[in-house]
1. Given that FRET efficiency 1/(1 + (r/R0)^6) of positions 79 and 103 (r between Cβ atoms, R0 = 25 Å, to 0.05), derived from a single structure, equals 1.00, which label among I, II identifies that structure?
2. For which of I, II does helix-only ellipticity at 222 nm (-39500 (n - 2.57) for each DSSP H run of 4 or more, over all residues; to 500), calculated from the coordinates, equal -29000?
3. One of I, II was used to compute volume of the Cα convex hull per residue in Å³, for residues 31-86 alone, and the result was 84. Which label is that?
4. A value of 13.7, 39 was derived for Rg and Dmax of the Cα atoms in Å; which structure in I, II was it taken from?
5. Computing FRET efficiency 1/(1 + (r/R0)^6) of positions 7 and 39 (r between Cβ atoms, R0 = 35 Å, to 0.05) for each of I, II, which one ends up highest?
6. With FRET efficiency 1/(1 + (r/R0)^6) of positions 47 and 63 (r between Cβ atoms, R0 = 25 Å, to 0.05) computed per structure, which member of I, II shows the largest figure?
Structure I
């Protein structure tokens, strides 16, 4: 129980990332057509317009990977008190968020970019905590 308290910040941040990327990945899986149609319109005036299906697939895979790594991390922390997988989950989460931020900036969706930046703050904070 002591290691749960000692790692409570990391656990809460990992749960935040699990919820974020599991829901986002699930939404892409269950509504691929709707997401693809919206994103094609969103990027129609950008250099990314012809790559939207490929990029959506890459983001989907990385979101699911981030959620899986973060879930493994929570189980590892609760089971052993160690957090070796947490850095992988946090790093993949940051990479996904940077990819999304790049897309929003290219599309000149500055409100969307601001939202991504808000998600990036706890993710990068988790990376910082795990390095300490």
Structure II
């Protein structure tokens, strides 16, 4: 299976929300940050083949990468564009189910990306 390209969603303000979340996480807890990066590597290696407990399908094409540290759950929400691209749309720290507002945000970003992938793909060094 070819490797999956993992992209960061770029919002209309020119920010990559998951990248910003990861940068904050790196400052707050280096170990959790390292776990999240390891999950991203697994996503790149396994793509659609990634399953629980590492990843799960949530709804309407949104999937979650799952990291647990202590009693805290970290989630990176993503969707696939074609067979070989995963787009990181949203990330959160949660205690129970994914809040409705967070799921709505991920779905809105998925729709925006599908309408104009070029405008919503983060490219390093483009800012």
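1. II
2. This figure was derived from I.
3. I
4. Structure of origin is II.
5. Working: I: 0.45; II: 1.00.
Of structures I, II, the maximum of FRET efficiency 1/(1 + (r/R0)^6) of positions 7 and 39 (r between Cβ atoms, R0 = 35 Å, to 0.05) occurs in II.
6. By FRET efficiency 1/(1 + (r/R0)^6) of positions 47 and 63 (r between Cβ atoms, R0 = 25 Å, to 0.05), the leading structure of I, II is II.
Values quoted throughout were computed directly from the atomic coordinates according to the rules given, and no laboratory measurement underlies them. Quick caveat, the model's predicted, so the values are computed rather than measured. Cβ atoms are built from the backbone, for glycine too; each structure is taken alone.
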